[in-house]
Every structure is written in structure tokens, then in C-alpha cells.
Structure P
Amino acid sequence: MTVLSNFSATKITGEQVDLGSYQGKVVLVVNTASQCGLTPQYAGLQKLYENYADRGLVILGFPCDQFGHQEPGSEAEIADFCELNYGVSFPMFAKIEVNGPGAHPLYQWLTETQPGENGPDIEWNFAKFLLDRDGNLVKRYSPKTTPEDLTQDLDQALA
């Protein structure tokens, strides 16, 4: 059975990370963008991270430029933007594709395992996936679902 630990990804700083290192954590995977109408969700994601990290939550941010060219910057520019504007301290990764033949293997698995309302493709920036402590996919959320809307599901997953 496929789980989060089957994958690796490159951090925004360039290091390769075995996503199995998050085993035992509740994980929220989010595709992000810095120039999107939903970009202010970074603030809500950071607040969730601050409120729940001590209980075992980790948020993994994956910048993506596939939607309206809303993440045109380099990894360094993205990292600076997130830190300066939203104080992001949760793990951020290098820019990836989330749809199509070039989609990162993690996103191929997430979207095939739990399609959205219109099929497997990610609809827009800030789609979210909740994974349990064993790395199993629990739920997919639309980009319009705000971080604040996740608290009940997070409380359940972290219980």
C-alpha cells in the first residue's frame, strides 16, 4: 500500500528529504503560490502550524506555477516572500508541478487516491490533503477551504 513514506521531495533550500521522516506526524500537504488571490491562506496555515505543531501537525508547502503563472519566482524568492510576508516556518519545498505528465509523484498519488469534485486534477493553488500519522491519505480539501475550516478534522486526526 502506498503511503507518504514512499516519496521524497526537494526542500526549498535544495536538500532532498525522505518524506518518511514525517512518520508519526499528521501531515497537511498544500500546493501554494505567492501571487494568488488565495495567497493570504499562508497566514492561516502558519497559525495552524503554530497552534498544532506541538500536538504533531506538520504542514508541507509545495509551490506550483501551473495556475495563471502565480508562482513565477525562484526558490530563494519564494522562501523570502513566505518568511517576510507571513512568517512561514513550516517546511517549504522546491517548486513542482501538481497536474499533468510532469506532476510530482507525491501529487500523482494524492490526486489518483482522492480525486476532487471534477476529477483527479488539482483545481487551483492551495488545494489541501490531510494525511494521518501512518502516512495514509485521509481527506482532500478544495482550494477555497480555508485553513480555519480544518480545525475540527485536525483535532480528530491529532487525538
Structure Q
Amino acid sequence: MTLQIILNILIAMLWMFLSESYDFLTFFTGYLIGMALLFFLRRFVPDAYYLLRVWKVISLILLFIKELILSTWNIVKLAYVPKLKVQPGIFALPTDLKSNWEITLLANLISLTPGTLSVSVSDDYTTIYIHAMDMPDVEEEINDIKNTFEKAIMEVTR
């Protein structure tokens, strides 16, 4: 991915020098031409086309924002109920993520959404222990995290 970004910047700079115009618009035009060239020549360049990964990173950010808004709304609803009926608890989330970076990102995304907190990671890095403010069904919570955050992280990193 970094090789493709560097190639794209070099193509943009080459376009600027060949056009003999050294402004941002010429650089941006060259960058777009470089993106198109790298797209059409992607089978000769190692790794997947880098804009696909950029799109997956953007979709992970949008997923986090969506989950942040939904969980904040759920916590606000719980806070304004006259009689609080919550079922707090700690549950174990088995994870398929391998690298420390992926596990740290998942734990941080879980902790940043209101109502959940990553408490600990097991010694073998296969389980994250999570405290949830309200969890009527543990399996639903586990499947929700695995199908949203963990799946999106795997798409970005692999």
C-alpha cells in the first residue's frame, strides 16, 4: 500500500514538472491520473489497490460513528427511565484477531462506545473481557461486536 501511495505521489509530481505548472490543481490532476494509472496497472503492482483499503478505513470510521450514536442514544434512554432496569455484567469476547494492533483497536473501539468498557485481555490474546452496562443477552452482544467491529477491523488489516 505504501509503495502505491509513493508511486501515486511521484506520478503527480512528474505531471507537475511536465506541465510546468507548480500549483495544487496541477498536482491534484496528476494525482488523479496516477490513481487511474495504478488502477489499470494494479496487477503489476504488489498488494491490493490502495484506495480499496482507504475505503475500508473510511467505512470503519463511519461504522464507529454509527455505533457511537446508537449506544449514546441507548444510554440516554436508560438514564431518563424513572425505574432503572439494567442488567450489568462482564462477559468474555473470543476474538479471531491476531496482531496486537488489531486487538488494541478492537478494545479501544469497544471502550469508546458508551455503555461498554474493555476490562482485560487474556494472556494468550484470544479473549477480551468486557463490562457492559446493560446486556440482557450475552450471545447477542458477542455476535454484535463480532459482526460489526471485528469484521470491519479484519477487512482493514487483511
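What follows draws every value from the coordinates through simple rules; no lab data is involved. Here the structure is a predicted model, which is why all the values come from computation and not from measurement. Cβ atoms are built from the backbone, for glycine too; each structure is taken alone.
For the read-out Rg/Rh (Cα atoms, Kirkwood Rh), a value of 1.17 was computed from one structure; give its label from P, Q.
Numbers: P: 0.92; Q: 1.17.
Here the read-out was taken from Q.
Compute mean count of other Cβ atoms within 10 Å over residues 27-34 for each of P, Q and report the one that scores greatest. Could you put the intermediate results ahead of the total?
Values: P: 24.8; Q: 17.1.
Answer by largest value of mean count of other Cβ atoms within 10 Å over residues 27-34: P.
For the set P, Q, ranking by distance in nm of label points 7 Å out along Cα→Cβ at positions 35 and 75 places Q highest. Assign the value -19500, calculated as helix-only ellipticity at 222 nm (-39500 (n - 2.57) for each DSSP H run of 4 or more, over all residues; to 500), to the correct structure from P, Q. Among P, Q, the structure yielding -19500 for helix-only ellipticity at 222 nm (-39500 (n - 2.57) for each DSSP H run of 4 or more, over all residues; to 500) is Q. Among candidates P, Q, the computation of mean count of other Cβ atoms within 10 Å over residues 11-18 that gave 15.9 used structure Q. Of structures P, Q, the largest value of FRET efficiency 1/(1 + (r/R0)^6) of positions 43 and 131 (r between Cβ atoms, R0 = 35 Å, to 0.05) belongs to P. Hey, relative contact order in percent (Cα under 8 Å, 6 or more apart) derived from one of P, Q reads 21; which structure? Source structure for this number: Q.
Given 13.3, 36 as the derived value for Rg and Dmax of the Cα atoms in Å, for residues 3-82 alone, which of the supplied structures P, Q does it correspond to? Before the final figure, lay out the partial values.
Working: P: 13.3, 36; Q: 20.7, 70.
This value belongs to structure P.
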